[in-house]
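Scrolling down, you'll hit the structures one after another.
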Structure I
Amino acid sequence: MHGARVAQPGPRGQDAAVKRTAQAALRNRAAIAAALRDVLPPSGLVLELGSGTGEHAVFLARAFPGLGWQPSDPDPLARDSIRAWSAEARLPNLLPPLDLDVTASAWTARRADALLCLNVLHVTPPAVEAALLAGAAAVLAPGDPLAVYGPFTGSGGAGRELRGRLARLQATLTTHDPALGVRDAVALTAAARAHGLVPVLDLAMPEEGDRLLVFRRNAQRP
C-alpha cells in the first residue's frame, strides 16, 4: 500500500527486479522499532496490515526475533516484493505474505497477538480506517495492541490548516484522489474508543508530522 519505487535489476537476478523500496521506510524503521519495544508482547504473532515493500517487515522481524511476523498486502506486486526481501533476509520468524484486504471481513477470522499498520491510512480511503478498527476489535484479545504509524493532524481536527511537510503531502494526495489525505488523530482515537480500543500512546516521531498511535483492546467489547 505504500508509495514506492521498483529497485533496478542487479546481480541478485530476478529477486532484485521485483524488490520495491520506499525511502520513508528506510528513514523511519529504526525509530519505529525503538518505539515498539514497549508496545509489542515478548512472544506471539504480529500481523502487519499493508506491508507494502516488505522493508519494514524484514527490519522489524529481525529486531524482534521472539515474535512471529506475518506481513500482508492486497497488492500482488507488493507481495512479490515482500517475498523477495524475505528470501534475502532468511529470517525464521518472518512468514510468507498473505493476500489480505482490510475492507474484506475475511481477515477478521484470524487471530494475532498484535496488529501493526504502518504508513497506510493516508494513502487509502476512509473506509480502510473504519475497517481496521472494527477488525482489530475482532482479532485482538483483551489487552493486545494495535499500533498505527503515519502522518496525522493534531488536536486541531480535520479542518486544521496544515503546514510544512504535512501540507505538501496533503496536496499531493488529494490531487491524486480527494478521498486520500492526512488523517486526524483525534477522530481516529474517538473511533477507536467506539470499538473498545483504548488509546495508550500518542508518540511524535522524528519524521515531521508522523506519529505512532497505540491502542489496546478493552476487556469488554462495546
Structure II
Amino acid sequence: MTHPALLLLVDGRFPTGGHGHSGGMEEAVADGRVVDLDTLVGFLRGRLWTVGRCDAALSAAACSEAALDAPAWALLDAEAAARCPSAELRRSGRSLGRGLLRVAATAWPGPWASQLRAAVPDGPFVSVALGAAAAAAGVEPHGAALAAAHGAASAPAWAAVRLLGLDPLAVAAALAGLAPDIDAVARLVADVGSDWSALPALSAPLLDIGAERHHAWEVRLFAS
C-alpha cells in the first residue's frame, strides 16, 4: 500500500526548488537532441535507466540508513558524489538537497534533519536528502526509490513543456507510458540496504557534458 506522504514527495509542487531545474533538458533542447514528443520520451527513458537508477538506489539506501542509530551520512553522500562527474551537477544536486531538506524538516520535524546537516555541511545530495526525508515521513525504501525515479523522469518532462511548447496532455500521457519503467527501476534498487557495493554506478556522459556547457550560458531559463 502506498504511504500518503509519498504522494507529497513526488508532487512537483512540493517547494524544494526543483521547478527551477530542467534535469539537462534545456541543454538537450538547445543541442537538438530533444525536438518533439518522441525524442523527449527517448531522453526520459535514457535518463531514468542511468542517472535515475543511481539516484533511486541512493535514495533507497538513505532511507534504510536513516533507521540506524548512527547513520553514515557523510559516507553515503560521498558515494553520491563519486557517481556525479560534473562539478556543475554536484553543485545543483547539493542545492536541491538543501532545499528539500529545509522543506522536509518543516513537514516532518525531528533530529534527523539537523544530524544530516551536521554530517554534510555543504548540503547533502538531493538523492540522499530524499531518502532521509522519506524515512522521516514513514515511507519505506521502495517508496523512496519510487519518488527518486519519478523525479528523474517528471522534472525534465515538464521542463520540456516550457522549452518546446509541447502539449501538456501529451507529455502527461508520455509520463504515464513510462510508469512501468519507473516502477521497474524502483523495484530493482529498493533492497540495496546497507550493502553499498550493490549501488549502481551508471553514467550519462552527455548529461555531464551538457551541464558544464549549460552553466557557461549567459542567458538561461533553468539553473541546470
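Here, each number is a calculation from the coordinates, and none is a lab measurement. This is a predicted model, so every value here is computed, not measured. Cβ atoms are built from the backbone, for glycine too; each structure is taken alone.
Numbers at a glance
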| item | result |
| --- | --- |
| Value 38, calculated as relative contact order in percent (Cα under 8 Å, 6 or more apart), assigned to which of I, II | II |
| Label whose coordinates, when percent of Cα pairs over 19 Å apart, for residues 103-182 alone is calculated, return 50 (choices I, II) | II |
| Comparison of I, II by distance in nm of label points 7 Å out along Cα→Cβ at positions 23 and 175 - largest value held by | I |
| Structure from which 26, 22, 16 was derived, semi-axes √(5λ) of the Cα gyration tensor in Å, options I, II | I |
| Origin of the value -20000, where helix-only ellipticity at 222 nm (-39500 (n - 2.57) for each DSSP H run of 4 or more, over all residues; to 500) was derived from one of I, II | II |
| Entry that produces 1.00 once FRET efficiency 1/(1 + (r/R0)^6) of positions 31 and 63 (r between Cβ atoms, R0 = 35 Å, to 0.05) is calculated, selected from I, II | I |
| Read-out mean count of other Cβ atoms within 10 Å over residues 39-46, computed value 19.6, structure in I, II | II |
| Structure responsible for 22.0, with mean count of other Cβ atoms within 10 Å over residues 111-118 calculated and labels I, II on offer | I |
